[in-house]
Structure I
Amino acid sequence: MKRMLVTGSSGLIGSEVCAYFHGQGWLIHGVDNNNRATFFGPNGDTRWNQRRLQADLKNFRHHELDIRDRKGVLALIEELRPDVLVHTAAQPSHDLAAKIPFDDFDTNAVGTLNLLEATRLHTPGTVFVHMSTNKVYGDAPNELPLVEQAKRWDYASPGDFDGITEHMRIDQSKHSLFGASKVAADVMVQEYGRYFGMKTCCLRGGCLTGPNHSGVELHGFLSYLVKCNLEGKKYSIFGYKGKQVRDNIHSLDVARFIHAFVETPRSGEVYNLGGGRGNSCSIFEAFEMIEGISGKKMLYEYVDKNREGDHICYISNLKKMTTHYPDWSITKSLKNIFEEIHESWLQRASSPNVTA
């Protein structure tokens, strides 16, 4: 039986990867210590998802481990020697990073190095998939000429229509400390591929979302927005007239791409991972979509100050992904995503065993 190690296994992408590959017949080892609750408080708690995995997946093993624990990481990888390591654990908020810079860098950059070096020392043939972020580009995407439309910003040049490619520069721009720590991890994952010949890739995610997200204001755009709508809570829009655009990809489609890469791995690759233009929406367009599903009016307030280093319009260009892996494509539409997140929050609100 093939073995997979998933860090951040109780999070959105980690848990989806666990369930997906378990369904493919793999033995899954998950690493998580619920640091999301430490970073974001009770609303960020992911223990409910850990319990779900342990109850539903018979070949899932949970390991309570902080990836900053170098000795613990080295020992675990030496023991397990996984065929594939999917690294999704992170401090994921660029707002919060400025308040906890040591925790942010130690988790995102040093934690990734711990995993890479442990893999190189004990099982160098392991396929290493790293969940990076589009924040590695900093605010450089904002330099593309834009046009203001009634409900969204969009690219002014027809050449940019399909979105941001992997050729966008990653330096000489404002990232947030989170973006900087993720750059360090991203480049290190590439380097272990190029320098040591390991099979590695960085997935530079846009808005990764889905029904198992514990969305909070500082991280988890769509999940948190839907939760606010259902609870009648006021949502804060930060700058850009509420017309800022994100492309959204369902966690299942992320897991499917990881599967494609694992089947035919490459060394030191990077991919912009998102929903593409078809799954893009502005905040105001997202309001309209959830109002149409829930029947509830969205309450919001506007703060005339954008978040530091935030993107005005970000759409992932998927051409490199689909060229390297032509059998992969987006299967979950934006409407599918909204409906599933809506249903998930309803279920969590009604279950005494689930923390929302």
Structure II
Amino acid sequence: MTENGIRILAIETSCDETAAAVVENGREVRSNIISSQIALHTLYGGVVPEIASRKHIEKINQVITQALEEAGCTLSDVDAVGVTYGPGLVGALLVGVAEAKAISYAKNIPLVGVHHIEGHISANYIENPDLKPPFLCLVVSGGHTHLVRTLDYGVYEILGRTRDDAAGEAFDKVARAIGLGYPGGPKIEEAARKGNPHAVEFPRARVGDSPYDFSFSGLKSAVLNHLNSCRMKGIPVIQADIAASFQKAVTDVLIGNAVKAMEDTGMKQFAIAGGVASNAALREGMRAACRERGVAFYHPSPVFCTDNAAMIGIAAYHEYRKGRRDGLELNAVPNLKLGQR
């Protein structure tokens, strides 16, 4: 342990960002290095798992070295190595897990495996020193849409989840359909600023037997059907209007389910996390909904919404404090469930 407390080296390689960070005491980010592959995968219209894995192998040592240098420390100054071991792309995860295990073994440093979604939730602790459990959290990313009750650090109850497409996945598919390309989230948001959110009233799906669950496949199909209908009838397709109308439909459902959870649970703290949490329309809508109900609202800065290692370091810190230590048998678990160990 350092003079200042517990110092974690964190590694994140669950998808297409190779990231490393140094975090102290579960709140202070000393460094946060991210090597993005967006430009590479844009050529293919989405993430290609094999290419992502190869790029992680090329970049992993570089980002760790840079993270340590920026933090002004060496591996000898690190108290534990935290690493994402699931969920995610199995090949990508294996690169980070193998690297973390090698460092743990070579330097005799404790190893702490971290759930990727727990990392996203923990990103809210970085810039919000007053935020402590319990609170509700909406996790919205390319692979996940979860409504979670955070009972304590590392202790979660999933209230709702998507039954099909994640919100971020729907953004990517619709962006591709209307010719905006990859990555869909930022492209849809940018186009939507110039469009009419009421130009097309797309459906807002509700899951009857579970009021907190989400479904976006029907909305995606409705957009595709609308586009096909316009083309068959020779009606011009206005990208900005489709983008704005689609974004409004997604955010209405996300906010609606979140509000119901707030009202049903009576909890007075609400946070959002994940890549889609950087969407300004979602943030502003959630902020307004929370303000109307006297609920404190939290969200990370955009850099901590998308995949990064700082959030993994925060989550690893709390697991380390609780005594979690993983052995060299730690493996990638691509379908790891939140709360599963």
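Can you spot which of I, II the value -11500 was calculated from, given it is helix-only ellipticity at 222 nm (-39500 (n - 2.57) for each DSSP H run of 4 or more, over all residues; to 500)? The partial results should precede the final answer.
Values: I: -11500; II: -14000.
Computed on structure I.
A value of 2.9 was computed for distance in nm of label points 7 Å out along Cα→Cβ at positions 67 and 283; which of I, II is the source structure?
Numbers: I: 2.9; II: 2.4.
Source structure for this number: I.
Which structure, out of I, II, was log10 I(q)/I(0) by the Debye sum over Cα atoms at q = 0.23, 0.28, 0.33 Å⁻¹, for residues 251-290 alone calculated from, if the result is -0.84, -1.02, -1.13? Walk me through the numbers before you get to the answer.
Values: I: -0.84, -1.02, -1.13; II: -0.73, -1.03, -1.26.
Here the read-out was taken from I.
If we compute relative contact order in percent (Cα under 8 Å, 6 or more apart) for structures I, II, which one ends up with the highest value?
Numbers: I: 19; II: 24.
The maximum falls on structure II.
Only the coordinates and a few stated rules stand behind these numbers; no lab work does. These figures come from a predicted structure and were not determined experimentally. Cβ atoms are built from the backbone, for glycine too; each structure is taken alone.
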